[in-house]
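Please find the structures below.
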Structure P
Amino acid sequence: MNTRIHVFIPMVCSVVLFFCAASFPILAQESLTHPAHPKRMLLKVKAQSALEAEVQALKAALPVQSRKGSSEVGAVWNIGEIAGQQSAPILSLAHGVGIQTLQQLCPNLDHTNKEAYQCGLDRIYVAECRSGYEAQGVLQAIAASGSLASSLEYAEPDYIGSGGGVFAGEGDNSEQVMEKADDDVRKNVAKLQSLTPNDPYFVQQWGLQNTGQRIGTKNGSIGVDANLTPAWSLTQGVDSIIVAILDSGQPVGAAAMPDFAGRLLEGYDYVNNDADPTDDHGHGSNVMSIATAKGNNGVGIAGVDWKCKILSVKILNSSNSGQYSWWINGIRFAVDKGAKVLNLSVGGAGRSSALEDAIIYAHSKGAIVVACMMNTNNNVPYYPAAFTESIAVGAINNQGARAVPFCFSTTSGSNYGAHLLVVAPGEQISGYRNTDGVVTNWCGTSQATPIVSGIVSLMLSVQPRLTLDEVRTILKNTAIDGVGSASEDVPGWDMYYGWGRVNAAAAVQAAKALRVMSAVQETKGGEPTLEAVYPNPTSDEATFTFTLPTASNVKLTTYTMLGAPLQTVVDNVFSAGRHQLVWQSAGLPSGVYGYRLEAGSKTQSGLVSVVR
């Protein structure tokens, strides 16, 4: 059978812990209609194929034509120099269909990084067309090429996406407007708990504390916010957590700004291929400050996480757009630098297997990817938000409704769809400008996303071992439902609001309770292993399957979300071997519950959802 390479529709397998994008052998014409670089494509070479052998030989034989010599950017290899050679028939075919150069997308991978190699990041290349050829035609030729197509896992355009936020203007951010803030608003802020930050512009940050203040042209609804002030009484973050902002960069002079000083790590710019991720647009500066500006220091605004380390990775250019190849490299860079939270306030309509591989890689390394739904007021999926391993965030306005329209266009609005998890404030959100630290407002799901990223970072600050599934469960079960119009916001999950408006205080409290349940004591030698909790979510009962290397006393306790003991399921001695315990959840209300399994000297804990 003649196998044809796909250029669009990937699948994710479901038989191991994490997977890289697989492919349908289909040439999807719709994939060629999304914005993409006209001359570049992304190719993933099959492992142990003849083409892989030729590429390795090419690397060893040909001189390097690097762009700027950075170790973060792969060498460019001119395959035209070996065209026609008998030792490289497939590369010669690639040159014949219109490819001039290859560049390894993720160079210099650590050979001990098994997750990167399992995802095949070392086998993804940027291919550039010869003069007179365009990517669309070359992709079609690849699909019909026989031996070249059969040597590739996928071939796809280097799609172009954009940031999901738009500048709202400076009118609501000037000193004059702040001086005109309603006296009652100031009094309401002053009455709140002592941890309400003293930053001068906090009075207008309705997304963190909505006191009914007027933002833009609308008076807010009191309490319709992300509920941050109680969360800060539990934690303001820790400097051991790295939050990566993959965007248009960081403000000029960010290292000297009081809100970021001492917290910035050395980032990278994949637009210009250098180590200077300075923002030349403004989108990234706003997003970074929303998530991470230090609060309660009497300066500017308050971000969500005040203490985390910040890694800025520039993947958007001065026009607020970016190629997926930049995004993929940025994700890999952030993960390899130890980022635990990746904020991606970006989106593209083209579904990319290469981008999916990068997101799966982040997941496999324990990083949490938070991405925006985008702003076209429809259910068109944008990526990376629509990937299974991402947390997708929509936006609401200061009255609690889905943000339709946003401030910048009458046809805009927060996107919706089956992948939406939660919504957060995203209309007229204050943050820093890219040049001088002036506070300005922006609108979009891009602005909602860093609020959620910051909350996830706060959750990790009290429980750093949280997995993606646990983070999802906590966000889902602590979200405030019924916040929008009755026509869109139905009880439980819906495609317009997900599980509801994110609730920082409840989410952090739940994560802290999970930490209380997780007093792990490590010992040498064999340890009991909790293999599964199934089903989860459950309606009536959940089965805990575990294995004991030696006879041990086993105690299984369940907890409320506040950490209070609920039930001792069992407390007995079990023999060595594989066992199952059944927890009866019938009669409990819907919600999330903690468990703690103690066996010998080891304690394992987690969360179980009960859904009625």
Structure Q
Amino acid sequence: MESRATVIQYLVGIIGLVILGKLASMQLFDPSYRTRADTATIDKDVIEPSRGLIYDRNGKLLVYNQASYDVYVTHSLLDPKMDTSTLCSILAISKEEFKQRINKDWNDIKFSKKVPFLFFANLSPEKNAQLQEQLHALPGFQTEVHNIRGYTTENAAHLLGYLNEVDEEFLTSNEDQYTQGDYHGVSGLESQYEDQLRGSKGASYRLRDNFGRNVGQLTSGREDASAHSGADITLGIDADLQAYAEKLLQGKTGAFVAIEPASGEILALGSSPSYDPAVLSIDGDRTEDYERLTTDSLKPFFNRAIMAKYPPGSLFKPLISLVALQEEIITADRFITCKGGYFYKIYHWGCHADPGRRNVTSAIQQSCNTFFYTVYRELVDKYGFSKPEEGLDLITDYLGTFGLGTELSIDLPGEHQGLLPTPDFYDDMYEGKGDWRSTYIISNGIGQGEIELTILQMANMMAAIANRGFYYPPHLVKNFRNSLHALDSDYLNRKHVRIEPRHFSPVIEGLERAVYAGTAGLAAVPGLHVCGKTGTSENPHGKDHSVFMAFAPRSNPKIALAVIVENAGWGSTYAAPIGGLMIEEYLNQEIAPNRLWIENMLMEVNLLADL
């Protein structure tokens, strides 16, 4: 027992000597521990990642990053005797403003004299270079770099979007990824693809003493982490077509969408009035520009291409034709006589086409209302005049396969689903007024009535016709460059409509005739076999809207589009020539000399002058 106690005493003694030796080493021979003992704080220097770049389909850079610098100051390190005149001159601030910026409410927990705080934001690279030469005489001041968005284009503001500084509400739900002072996408692609574009932050940890002085790295940098840049994005957008379409729409209120039918990639998408995306860059003071845009009565922030909904007018007639052919309400050889309008009892619905007998092809060519009133009523009444609900259900089921009455899920925020009225809709509308019948809703047959579509939906349904029965969901992003991110698989899957391919031939024939021998003559480009349809969208608040949709060429189509010019009247007047020029520019890369007068006419007209 005595020898065991002796062993334990020796062990305790040895352990004690080891501990004493380690303490002596730490305190007497290793200065790093003395430094750490004097350390008051650990500073985390965040390393900002480069935000992903944005390119068009041809590799043209649209959105890039440029350096901007923020000036920080640590109050406890300031020299009361230092000359601040040079600093004020570089920053273009007065001595009074300097005092206001340097003095904070030190009772506020947001500020500490020993912790750097923001003194001046968004200093240009040139100004930063001047400041760097003077920092040796300005103790307490330092600069930090961050990236802001730069643009090579004045176009595409609605689809590119912009950034804002995170607010308290956003931070509350995203505090694990963002901190005060960060920026994030709040509109357009910047918002839609924020997770892919923003990248991931890095960090470097520094030790500071109780005077705020840097005394070294934490654990010799082993805790540091590198930043990872955001994913670069290639769009389906053709930047030249985008710029050209916006130029044609200047001085007008409206929108356009152009799609590549074979892929669903959007070639151009815009809304007018628009704005230069650079004015909302976070470089400098954008408050005045933002207020100007938000208070503009023409709503330049409103993306009419995906948010506004309009009656499609006669653009709806090809779809009614396809449903009627599929349901054998008509055949390609059935002729219907027009006597200047459609008559039912004491009621009369007018027609702008000349009186005559027409089949589906010539009815589309000449946009005969009588033909489509007749066909629509027969569809609604297919199961009996007293059962319009069943007929309307049948129609809406077909139209739903074209993407109508629902969001197409384009990769942009704010898309509207439009309105495809159902039997329940009319049951509510006519509640207490008796049963409704096909004659109550007959205007739907020519795209008026209660039907409302977005320009995106109109362009997409033309893409489905161009493909003879299918479409790919329209999308802006083509791919991610050098990234593990992948395009949403939904955009790669065909959506089939419930129409047999054989029924598209007479409809497409009518669409080509409408351009080369009908109402859309100003969209006729020799040799391109443009197939299109004009329309007049009723506007209860003023002059009707001019609408047009088309695709080209007829075989192996490369582009499908829809255009609207608000308060411009007939579709043949403005929307059709704009659409025709867009097709010509995209497919031929130039406008033929004998058609330049159309371009000049459109660019000179200003429909906003009287608004």
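If helix-only ellipticity at 222 nm (-39500 (n - 2.57) for each DSSP H run of 4 or more, over all residues; to 500) is calculated from each of P, Q, which structure is the one that comes out at -9000?
On the way: P: -6500; Q: -9000.
The correct label is Q.
While we're looking at this one, here's another question. Comparing structures P, Q by Kirkwood radius over Cα pairs in Å, which one has the largest value? Don't jump to the answer; show the numbers that get you there.
Values: P: 25.4; Q: 28.6.
Looking at the calculated values, the largest one is Q.
Let me ask something else about it. Looking at structures P, Q, which one was volume of the Cα convex hull per residue in Å³, for residues 119-158 alone calculated from, given that it came out as 87?
Working: P: 79; Q: 87.
The correct label is Q.
The numbers here are math on the coordinates, done by the rules we state, and not lab data. The shown structure was predicted, so the numbers you read here are calculated from the model rather than taken from an experiment.
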